[in-house]
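Throughout, read-outs are computed from the coordinates displayed, never taken from laboratory work. Here the structure is a predicted model, which is why all the values come from computation and not from measurement. Cβ atoms are built from the backbone, for glycine too; each structure is taken alone.
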Structure 1
């Protein structure tokens, strides 16, 4: 078992033992199982999932870090929302605004668009977790 702790600046979102965790890191999704090698990575906006008693639960996360050490997974996220917490209409509005901003700045260098792409990824993750279509 892994001890998973998810914390945002506002609250402790989750703190329990789980079987496995998948986190969206800056270098891709990372699957974490018991006895995983130590790891510290930046989080990218996306879906964090964990398995507990055969069930998989999902949260939309954005920004922050994940640390894995001695069967403990600590996630310090800017935001972390369950399906019940996601405002689907606001997420869709955020996605639309990000898509428009990216389209308007299509000729800009990739680095300049990165914050808007992250907002788009965060909105898509929130929509997916809430059960809306991506």
Structure 2
């Protein structure tokens, strides 16, 4: 059995449950903050930037505290955050803007998505190091 397959049904179920929760959270935010056609998709951008921050922070905490259950890391990382933040939404938005002839808008949006996403992940990494180095949650 491979290392990836050794975690079994619990990990699979955790990723599925996290994925369902992340998808519903993303959908709910899209309903609360609808995006206008032909404009920068601010809701999608905010979701992806926030998710990048959280994933950067959690990854760093999990490196500092490796005893976090694998199924829980899988549920939150690829499950919840993987479905909450999606590059496919960025690509679909860029395609829609490009087809509408809004070239300056799609270039701005794609640039912001990459730069702000990486920046948020870096800030999350630093925040995670601060939390991971502390003794919060320890008896």
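For structures 1, 2, calculate distance in nm of label points 7 Å out along Cα→Cβ at positions 23 and 55 and state which one comes out highest.
When distance in nm of label points 7 Å out along Cα→Cβ at positions 23 and 55 is calculated for 1, 2, structure 1 comes out on top.
For structures 1, 2, calculate relative contact order in percent (Cα under 8 Å, 6 or more apart) and state which one comes out highest.
2
Quick check on the output: 11.2 is mean count of other Cβ atoms within 10 Å over residues 63-70, derived from one of 1, 2. Which one produced it?
Source structure for this number: 2.
10.1 is what came out when mean projected area of the Cα convex hull in nm² was calculated for one structure; which of 1, 2 is it?
Of the structures listed, the value fits 2.
Please state which of the structures 1, 2 yields -24000 when helix-only ellipticity at 222 nm (-39500 (n - 2.57) for each DSSP H run of 4 or more, over all residues; to 500) is computed from it.
This value belongs to structure 2.
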